[in-house]
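Every number in this text was worked out from the coordinates using simple rules, so none of it is lab data. Predicted, not measured: the structure shown is a model, and the values here were computed from it. Cβ atoms are built from the backbone, for glycine too; each structure is taken alone.
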Structure 1
Amino acid sequence: MILHSNEVAEIATPTGPMRTYVFRPVAEGRYPGLVLYSEIFQLTGPIRRTASFLAGHGYIVAVPEIYHELEPAGAVLAYDQAGADQGNHDKYAKELSSYDADARAVLDHLKSMPACSGKLGVLGICLGGHLAFRAAMQPDVAATVCFYATDIHTGTLGQGKSDDTLARAAEITGELLLFWGRQDPHVPLEGRTRIRARLDEAGLNFTWHEVNGAHAFLRDEGPRYDPALAAQCLAQALELFHRRLCS
């Protein structure tokens, strides 16, 4: 499917405008909306390509700059130690409430688009997986996919490194699909066990996959990329979105 991929929206939030990149099909029609939350590096090449992939399957995909109040508009952090250090600094410097306000703002923007059907889903990677999990607490999010979501098991997102993500898990009403790498040191076995136990306790509708993959196995550049595994997981993500958002 041919795409529009050069749309930029400046979405108002309580902490200032949030630059958001929109990828959508050229063909006229109404499509479900997806929020794609990036890794700590913002809109890198791999994130842009993931957005195009999703949009090419019939979705309007919005990719917000998660650090819009901390970094200049358009900032992309490099996949190196300096970029990782800056991204990790920013994820703890931002107020937890701002992440939630940003989620509501970008979801509302998608719903306001004439080409959006009003059905909403979220996909997030790494830090973005955590943000997707929190966005799933919004009542109009019907389907959420989290790839190796960081900091959920430690409860350390945002200023003060003290989030309430697991405590609020029961607020999620849509369906969840979660992927974890067994060789990912950022979310070890004890962390995964804690998260899954909480999802079971909350009675959520979720599917859980632990795969033989390293952290960043979805990122289509670098030594940890696993193309076969990425294709398998993305196919399952599309199945969820098609089933929950396109009927």
Structure 2
Amino acid sequence: MSEAFARTESGILPLGSAFNLRDFGGHATVDGRRVKRGMLYRSGTMSLLTEDDADHLRSLGIRAICDFRRGNERTAEPTLWHGTEVDYFCRDYGESSGLLGEVLKQGGSAEETRQLMVELYRAIPVDHAESYRAMFGRIADGRVPLLINCSAGKDRTGVGAALVLAALGVPRQTIVEDYLATNDHADWDWLLARRDTLMSRARLTRPDVLEPLLRAEAEYLDALFATLDEVHGGLEAYLNDRLGVDAAALDAVREALLD
């Protein structure tokens, strides 16, 4: 964020050119445990990191990255700071869910765009199940600290983070608050000024329509959890049936990430 810092609830990551990069641990669970700090990170694009930023991220001991972006996004804005010792997961896919520029093309008014975002959060847990399976698999295997990211660090990453926190037993309201923290951390003016894209041009010509795309809204995450309940039989059924996270794997995830 140019001269700003990427902040977390418990401190600061001294990063000069990060976008929406933060530790999403530290939350209390319903059974009185706490998600460990320094084990879970979430981010938007990391292509603008300085060398000092890269050095700091390497110092965190991150063992795995799950990059939820499509191939063209990774080519346009590659993640380069990590070494070969980091397990870097990515995959190629055709679905457009999570690509905000595609939503912008479909939307008309601001309200129409907001409703498209609600529907997006109903599609993401299906379209990106393979990525979330890889994410949970790495945690269960002990490949933590883990960093998850997409381009904005808000939608595909926001769902991934919400699924992890929910699996750990973090209360729903706390999960929503963690998700909404993007509105404090994501400096869109800074990022879009460095891009020449449909989104960056819309910032100048269609700011009202762009706002529902850029903001994290509780309504979006509500749509995710409603879909898990109504379509997939609830969180644990979704984890088991769609992601292969059975009771033993869930225990391993909790053992790795909870104090």
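Some points to look at:
- Set 1, 2, criterion relative contact order in percent (Cα under 8 Å, 6 or more apart): the highest-scoring structure is 2.
- Structure (1, 2) behind the derived value 5.1 of distance in nm of label points 7 Å out along Cα→Cβ at positions 110 and 142: 2
- If percent of Cα pairs over 27 Å apart, for residues 14-157 alone is computed and equals 25, the structure in 1, 2: 2
- Structure (1, 2) behind the derived value -11000 of helix-only ellipticity at 222 nm (-39500 (n - 2.57) for each DSSP H run of 4 or more, over all residues; to 500): 1
- Structures 1, 2 were shown, and mean count of other Cβ atoms within 10 Å over residues 46-53 at 16.9 was computed from 2.
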